[in-house]
Structure 1
Amino acid sequence: MTAWTQIDILQSDEPAAEFVLAFASKDGAIPEQDEARLSLAIRHAGFAAQPGQWLDVSPAKGTDPRIILIGAPEIGTATPHDWASLGGSIVEAMAALRLEAARLSDGAALADDARLSGVLLGVLLHGFRPDTGRKQPDPTPWPQRLLIPQGRNGACDQAMRTARAVNRARAWVEAPANRLTPQVWAAELPAIFEPLGATLRIFDSGALQEMGASALLAVGRASEFPPLLAVVEWRGAPARKGWDAVLVGKGMTFDSGGLNLKTAAPVIARMGFDMGGGAAVLGAVELAASRKAGCNVAAIVPMAENAIDGKSFRPGDVIESLGGLTIEIRNTDGEGRLVLADGIAYGLQTYRPAHVIDIATLTGMIAVALLEEFAGLYSNDDALAAELDEAGRATGEFLWRMPCQSNQDHVVETPVADVANMSTFPGLLGTGLSAPVSGPKLLQKFVGDTPWAHIDIAGTVWATRRSAYGGNNATGYGVRLLDQWLRRFERG
């Protein structure tokens with residue numbers, strides 16, 4: 001099982017703790033019983049108490065705990081993102097001071113369960129470390145435990161439930177491709193979903209051949225690890241007929257580019273993260289099932305490796321697909337849209353859902369346009385796009401809607417097949433050939449009139465700097481976004 005570590009949150013009213021974490025802002029110092037001592041320390045140190053800053057306050061006498069004073073947001077104006085960021089500051093202060101354990105002070109800032117849950121979520125996400133399997137563990141001290149007051153089960157459980165799903169997705173994305181093959185990944189799913197009451201189905205290459213998933217099979221046929229299709233169903237509203245949504249996530253456990261080999265060394269070395277979309281939809285359904293969400297949703301993950309050998313699919317090939325359309329292969333590095341097309345077709349044929357959302361690390365160009373702060377959003381339905389945008393703002397997993405209009409259909413037109421897998425339009429100086437809209441335009445051919453959205457997370461799946469919800473490396477982007485969107489079905 002892919003493993004990771006995170007800080008343990010323990011509820012305890014035991015006052016004897018060597019280190020206590022307290023907060024300071026324009027609202028004053030917390031806890032109140034140490035206000036005089038802390039105010040004096042702030043004044044003498046010139047501590048501005050800005051978010052992200054901290055001050056180590058030594059004991060005034062032998063029986064006093066050592067207090068780490070952390071700059072906090074103002075209660076009246078702080079957002080949920082600010083409280084998560086404060087949790088990150090807690091981890092950063094503990095790490096800098098080499099503290100394995102500390103006690104979180106009770107006080108006005110954390111009296112509200114929503115605020116405390118946000119802080120704890122930030123602690124758990126910033127405290128994430130993937131298990132690398134090193135024989136000699138990293139000797140750098142790292143925070144291990146955070147004690148919080150008793151009686152905060154609701155806030156603690158919510159934060160831990162969310163962090164578990166997000167951190168699992170991050171651990172999958174961080175895993176080396178030789179350790180997370182389609183078969184290894186699929187084998188981990190029963191232990192996650194069966195205890196939650198979700199239904200899991202895994203289709204092997206024989207089953208894929210029988211159902212006609214030719215695009216997925218073409219992409220994966222050169223690898224020693226055959227492609228699979230993983231399907232997880234959660235029916236949290238069994239009295240309601242039908243399915244609210246199908247979530248399809250790209251599950252390329254490694255993408256060499258195929259015969260159109262990726263040539264940039266930093267890019268190809270990072271291509272184990274090309275399954276971030278699959279990790280996101282599995283995480284979202286895990287989170288929904290763990291809180292017994294009142295929605296009916298299926299996650300579909302086509303899993304494969306895009307490798308090279310004598311069986312590789314080729315540029316110029318015309319292949320079949322589960323949706324019935326033929327596809328011209330103009331570039332074998334446009335493989336993600338092919339496996340998504342079969343995943344979408346399976347979802348539509350099996351569930352006839354009210355909505356389809358696919359999420360994928362699809363195009364490098366979206367990262368050029370939107371950097372790490374926004375994922376690209378394409379949709380055929382304004383209401384669905386608006387709902388997803390709102391969910392993104394609520395979770396801090398932001399979206400930017402991109403054009404996906406009928407006057408762009410020409411980018412995937414071809415005389416030899418129903419659709420091309422890459423843009424056929426050269427554009428100015430040839431730049432149109434890598435247009436990020438070509439992937440969504442291919443997928444839209446398979447969706448029909450079903451309300452649909454495509455989320456391109458090539459820029460957001462991996463971070464190179466700190467955010468409110470984590471540090472560098474894998475982000476788990478999409479888990480909280482999609483779970484937040486699924487909540488709309490529980491509101492009726």
Structure 2
Amino acid sequence: MSAFDSLFSDTAFTSTGCTLEEQTKFAEYLRNENMSEAVSEAFATIMCRQFNATQTEVSETAASLDGSFMLANTYLIFFMQAGFAMLCAGSVRTKNYMNILLKNVLDACFGAPVFYLVGYGFAYGAGTPTNKFIGNNDFALEDFTDWNVFIFQWAFAAATATIVSGSVAERCTFHAYIAYSTLLTGFVYPVVVHWVWSSEGWLTAFAKDDYATNKDDLLLNSGMMDFAGSGVVHMTGGFAGLMGAFFIGPRIGRFSPTGPNPDFQGHSNTLVVLGTFVLWFGWYGFNPGSQLTISTANDLTIVGRAAVTTTLSGACAGVAALFIAKYRDGIWDLAAVCNGVLAGLVGVTAGCAVVEPAAAILCGIISAFIFSGVCSLLLYLKIDDPLSAAPMHGFCGAWGVFFVGLMAKQQYVEQVYGRERSDSTPYGLFYGGGGELLGCQITGIISIIAWTCGTIGPFFFGMNKLGLLRVDREEEAMGLDESHHGGNEFKKDTTAVIEMKQGIVDVTGH
């Protein structure tokens with residue numbers, strides 16, 4: 001390579017472009033090639049101006065492409081609210097479907113101003129000095145211009161709050177719902193985000209600037225790797241829902257001396273299937289979209305791989321759930337397949353960008369078994385979770401975080417987290433990566449469970465003791481649509497009202 005080629009190459013791959021120093025070197029090289037001083041200076045000036053103009057155009061194009069990519073994925077993630085709404089409506093009885101739909105709508109409505117005022121600041125605000133536990137800047141987006149990032153993160157926050165509504169469906173008061181949704185969106189969830197996804201957080205895997213120089217700032221030189229939120233989003237929502245289901249108690253008649261009452265199934269498998277497909281579709285914004293950028297070849301590789309692993313895990317979990325239900329119940333269960341698909345999608349969310357396709361299949365299959373097992377455990381413990389949100393999001397989310405510690409591939413970790421290939425790069429235990437990454441994943445699991453249960457748990461306990469958490473037994477037996485929302489739109493599910501009036505359903509608590 002000639003001196004000129006070397007100089008041009010060095011200039012082309014710097015973010016500063018052609019500086020005055022490089023321009024002077026160009027001119028000097030041209031003079032050494034017997035070009036006059038005036039001509040060499042003019043030629044070097046023209047070359048540098050043209051190069052910088054081209055580089056500016058490329059940078060602006062890349063920024064526009066990345067911004068469009070982030071916004072498009074934001075819209076996909078927000079569309080998942082429609083999937084949650086269908087899934088929730090189909091999984092409850094007709095006498096409560098308007099109530100659960102209203103709460104799904106209000107997750108977004110309440111979540112937006114709360115996340116704007118305090119949530120984003122607690123999640124990503126980096127004041128002076130910075131704080132490893134909680135963000136301390138950007139409240140109410142003061143002096144803030146990174147609009148794409150805010151709206152993207154709000155879509156995640158809204159999804160977290162929606163998870164909880166399924167666990168306490170059909171018996172939670174409206175003011176209790178507003179209170180827990182606000183607490184979760186404005187404080188509990190943003191703190192977890194700060195730990196894991198902010199470069200300032202104590203659990204983060206994102207080293208500031210250069211990994212080799214700053215890896216000592218990371219927990220065990222690794223940090224917790226949760227690419228799209230198995231822990232941050234799903235565990236937080238799932239274990240918050242578990243606390244709600246535990247303290248609010250089961251629905252009237254859900255458990256009898258002989259076991260769970262089978263008459264509490266959702267009213268529409270059609271809505272459940274549609275909701276599952278909408279959520280699956282939105283997951284392509286949730287998982288691949290968490291790369292945030294698309295303008296480089298490396299970005300495209302990561303996004304494509306995340307889409308493939310997301311697909312395989314969800315699909316194979318659905319197949320596994322089909323055969324689990326057939327073995328357990330003797331039927332080909334449609335609802336079980338839908339729940340299995342969602343469990344697999346939750347499980348692979350943490351590692352979708354850093355595991356191989358074969359590993360994603362394994363992750364999904366085990367997610368289906370975990371979901372089925374935890375659902376059975378909760379029924380045995382008489383914890384009533386109408387949408388099985390805690391098994392799906394809480395426990396399958398924890399499995400997804402743990403799985404990364406076992407199966408993260410070194411090459412993929414280096415691509416995603418910007419780490420140079422070295423013996424110190426943390427990766428999956430089963431690939432020979434040592435226990436540092438696995439240790440961080442386990443630490444993250446324990447910390448998220450402790451934080452979520454330690455904050456939301458006392459809230460639900462207090463609301464229950466004050467009599468503010470659960471509706472009256474008469475209202476619950478009648479149905480929340482009838483007692484709170486002006487009547488049941490279906491006008492078909494009148495059985496509960498008739499039974500209550502005839503004294504068949506005991507609403508006295510005796």
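Among the shown structures 1, 2, from which was the value 3.1 of distance in nm of label points 7 Å out along Cα→Cβ at positions 201 and 465 calculated? Working through the options, I get structure 2.
Computing relative contact order in percent (Cα under 8 Å, 6 or more apart) across structures 1, 2 gives 15 for structure 1. Here mean count of other Cβ atoms within 10 Å over residues 121-128 has been calculated and equals 19.6, so which of 1, 2 was it run on? So the calculation was done on 2.
Given a computed value of -20500 for helix-only ellipticity at 222 nm (-39500 (n - 2.57) for each DSSP H run of 4 or more, over all residues; to 500), which structure among 1, 2 does it belong to? The read-out comes from structure 2.
Rg/Rh (Cα atoms, Kirkwood Rh), for residues 169-272 alone was computed and gave 1.17; which structure, 1, 2, did it come from? Of the structures listed, the value fits 2.
Each of 1, 2 could give mean count of other Cβ atoms within 10 Å over residues 153-160, but the derived value 17.1 comes from 1.
Computed from the coordinates by the stated procedures, all read-outs in this text should not be read as laboratory data. It should be emphasised that the depicted structure is a prediction, and the values quoted were computed from it without experimental measurement. Cβ atoms are built from the backbone, for glycine too; each structure is taken alone.
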